[in-house]
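What follows is a group of structures, each given as structure tokens.
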Structure P
Amino acid sequence: MHRHDINQTILLIAATIFAIVTFVHALRIAYGWPLVIGTWQAPALLSWIAIIITGTLAVLLWKQAHKDHWM
């Protein structure tokens, strides 16, 4: 396996993980699931922010992994 292939695989794995996190936060908002850390209950706004950040990272990583295909 070439170094480029390994880098592309790592980028795709990271993009997939961020996409899954984005999806879970979207489910949390859609179904009203609580997120409790210790005694603190995280507001839904936190999930909206997480969706924006992790969704953006997933897209950017996916694009970077496929950069050579677009050039």
Structure Q
Amino acid sequence: MLSNQELKSSTRKELLKELKEARELVQKSRVTVKTKHHKDTSSVSKQKKYAARILTALKELDLEEAVENSKKVDQ
């Protein structure tokens, strides 16, 4: 897992890759908890929160790009 600072400094491609991996981990965690192979039920929510942090970083990138584009149009 990357820290928030690392997420914010990552590129869009890296974030999308990390998001895919995080979502796969959520899925695997759900299965292992449901089948009673893993007792730590909090791992599912931790992975979901991590995926949400990645989505937030992606959204911030989109907003930054939109602001930059609007500045270029204004000039």
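Some observations on this one:
- For Rg/Rh (Cα atoms, Kirkwood Rh) computed as 1.15, the structure of P, Q it came from: P
- Computed 47 for relative contact order in percent (Cα under 8 Å, 6 or more apart) - originating structure among P, Q: P
- Structure (P, Q) behind the derived value 0.85 of FRET efficiency 1/(1 + (r/R0)^6) of positions 31 and 55 (r between Cβ atoms, R0 = 25 Å, to 0.05): P
Here, each number is a calculation from the coordinates, and none is a lab measurement. Remember, predicted model here, so these are calculated numbers, not experimental data. Cβ atoms are built from the backbone, for glycine too; each structure is taken alone.
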